[in-house]
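Structures incoming, each one as structure tokens.
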Structure 1
Amino acid sequence: MDVQIKKSVRALRINFFFMGVLMGGWSTRIPELKTALKMSDATLGRTLIGSACGAFLISRVIGTLIRELGTKKTFYLGSLVFPLGYLTIAFAPNAYFVFLGIFFFVIGYLLLDNPLTIITQEIERKADRKYLSGFHGFWSIGTLAAAFFGSFLIGRVRYSIHLTGIAVIVFAVLLWNARLLENKKNEDEPTEKKELPWKGNIGYFVLLIGIGMMVSNSAEFGATDWSALFLRDVLSITGQLYVGAYLAFEIGMILSRTLGDKYIHAYGPAAVIRMCGFVGSLSWLVTMLIGVSIDHFNRPAAYCIILLGYFIAGCGVGPLFPGFITILGNRSGIEMSVALSRAFLISTLGFAFIPATIGFISDATTLTYGMMLPIALLFIAGVLPKLTARFAR
């Protein structure tokens, strides 16, 4: 393997790992943040809409930024923006500031993620092998490490101090490690902006890929963002144990993403997505129903069954997001930076209603019913590859 490719692969693994730390560090402190600011489930859901607003804003310009500045400078820009959002969340005095913090964090995060994805696809082309699912595996390892470490800080260190420490460390690592990234300015693509239509085969193809990324993301963050609350509020699990579902889910994701490159290369991304979507959603549904039904007379068994369900769900969700990106990258006739930007926009706009919907359902009924939404979205992910195939040419 070329020396530069080896350096880039190592740098990308480190970057994806620490971007996972950002997500995991924030997610595990959500119950404390919710309690400290006296937010209901519905209010918490509304604050998460900040992610959709940030994604919509940055999607309008990120393709141009990557085309004009290149992937490395765009990545540097994201490294400067995300700490603003993270620190705003850490010291938010009310739900409105949490909304603003999430807004800026997502802008910075997408300025990091889009360039890394484009760099990865270029490396895959040069090396003639798959890396993206494995890189997302390192992302999941980062979230797991952050969750595991964060679980020991619950009740010992204020979440504001914890999140500040994460922001400072990740900022320093990403800036230092970015030196090893390749810079791609899409020189093989038109220098003038090429409009991407919303209609026609290309437009519908990108739309479906974006929806696939949306339901994959929503199933994932429906599991991670609400898992601790589910164990605490539905099964009355307290203390460090309510992080268990989050950890089980992330372990499943790490396993499936580590193996994902091999199976995507062997069977194709569409086949892997179908299998993971169907098996993961049905298993998650069955184990959740069993766990809730036996909780009143055997809580330890219910807890273990719920954790098993989250583990299988994590195995199902793991390869979906990188799989949909791989399908997008295999489509000829599109400018990848623009198409990826639109797909990310569509995927993130799901947060304009999905987290809020989970909160509203939970307030109106119970969180058990609210969690049926991410389970259903995981099943929908398994259906979408057959639809995208109609517009693949």
Structure 2
Amino acid sequence: MSSENFIKNITSKDLKLSHKTIEALIKQKDSSLFSELCEKSEFIFPFLKERIIKDFVKLITENDLDVVFEFSKIYCSDFEDLIVNSWLKFACEDLTDKILEILNNGTNEQKAYAASYFCHINDSLAIELLNQNAMSDFEPLNNNCAKALSKFGDKDILNKAKDIIVNSNDDFEKISAFNYVISYGGAENIKFVFEHAINNSFETNIIENILNQNDLEFFKKNFEKSNITKIFNILINAYPEDITLDTILYYQIYDFIELLNSYNNEYSTNLLLLAKERFGEFLENDIYLFDLDKNTKEELKTIKQKLDSYNLKFNKEELNLYNVDIDRFDCALDVVKETKVFDCCELLADFVNKNMLEEKFIPKVAEILKDAQKTNLIDKNSLQNIENINIKALVESYL
């Protein structure tokens, strides 16, 4: 069977053909075809992947478990349940011993599946091996060990990871620790991550990882309104360069918007104004839409319609929070920049002239003043206070 026909057949609407293809995959024990399935997984609709996993587990027999172990040498997060659920279907002491051996001596790919198995099987013999592999550089193994150790209530690596987050100066060591704590889970641990993620250089990656593993109900139950608003602020600033727009359904953006509107405060209102501008821009430019599926495009339209239905008015007072809440101030600046509400230019120029802003905000202020044709409000002598030569050059280019 050619790989092209294999993908076509296994994803076919003809369920008999799909089942026959899965049976052949099991019978032939062809790792190259399973590898092909993994490589093409991002192009397969989620409901089809779920169907393939469900049917594979249904069709696998105890006598076929050797093919599952063979396929476990190839790791794919989208088909992790295919491997793990096949093992769980026949879970017993002998099988668990074999998976313990994999967790001890297997490849990182095999160990990742094995660690996931022990998220479901309570065998204390796994704890030591999970701890040994918990800080692996192979992220799926790291994450699955964290999830399994959370089930066992073992906090040794969790506490070490938290210590790294607080005390390490190595950003890459810290991001690994952040991911471990997120995978370990629990409301207090996620709140710990959030508190230390704000204004971290990996802030967007960390928030995205949190959102990948926790839904909006989790945040509503465990987070304060101001922090939920900040999470949405990070998302809006990350679309579409750092986070792809095809996540808007999974991240419940529509529900986020309804929740923020219910807050009816200055920060949430300004943020919704910013979201209205951003989503409007996405819909008006094909460059943002050409690779999105139909459902995502329709969701974008629905989100924009919802935002258009709100009576949103810019709150200028948020600009006075530059020394109180940087996120709220930056959000207000973005609203001014994108909606061109220029009745605050004198206030912004005064911030620059009196050296009251962090340097990273000055170029945005200068750009706003340029758009408003009011760069004359800037005292050029004040630019001597800018220490970063690149920022200084950028500001001067606007003036």
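Just so it is clear, none of the values below were taken in a lab; they were calculated from the coordinates. This is a predicted model, so every value here is computed, not measured. Cβ atoms are built from the backbone, for glycine too; each structure is taken alone.
Given a computed value of 24.1 for mean count of other Cβ atoms within 10 Å over residues 16-23, which structure among 1, 2 does it belong to?
On the way: 1: 24.1; 2: 16.0.
It must be structure 1, since only it matches.
As an exercise: FRET efficiency 1/(1 + (r/R0)^6) of positions 80 and 208 (r between Cβ atoms, R0 = 35 Å, to 0.05), calculated from one structure in 1, 2, equals 0.55. Which structure is it? It traces back to 1.
If distance in nm of label points 7 Å out along Cα→Cβ at positions 168 and 384 is calculated from each of 1, 2, which structure is the one that comes out at 4.4? Kindly include the intermediate steps, with their values, before the conclusion.
Values: 1: 3.9; 2: 4.4.
Source structure for this number: 2.
Mean projected area of the Cα convex hull in nm² computed as 22.9: which structure among 1, 2? Walk me through the intermediate numbers first.
Numbers: 1: 17.4; 2: 22.9.
The read-out was computed on structure 2.
Given a value of -20500 for helix-only ellipticity at 222 nm (-39500 (n - 2.57) for each DSSP H run of 4 or more, over all residues; to 500), calculated from one of 1, 2, which structure does it belong to? Source structure for this number: 2. Taking 6.5 as the value of distance in nm of label points 7 Å out along Cα→Cβ at positions 160 and 376 derived from one of the structures shown (1, 2), identify that structure. Going label by label, the one that fits is 2.
For which of the structures 1, 2 does the calculation of mean count of other Cβ atoms within 10 Å over residues 104-111 return 17.1? Source structure for this number: 2.
Taking 0.50 as the value of FRET efficiency 1/(1 + (r/R0)^6) of positions 8 and 288 (r between Cβ atoms, R0 = 41 Å, to 0.05) derived from one of the structures shown (1, 2), identify that structure. It was calculated from structure 1.
For relative contact order in percent (Cα under 8 Å, 6 or more apart), the calculated result is 7, so let me know which of 1, 2 that is.
Numbers: 1: 27; 2: 7.
The read-out was computed on structure 2.
State the single structure among 1, 2 that was used to calculate mean count of other Cβ atoms within 10 Å over residues 112-119, giving 23.9. Let's see the in-between values first.
On the way: 1: 23.9; 2: 27.0.
Going through each structure in turn, the value belongs to 1.
Source structure of the calculated read-out (mean count of other Cβ atoms within 10 Å over residues 216-223, 26.4) within 1, 2: 1.
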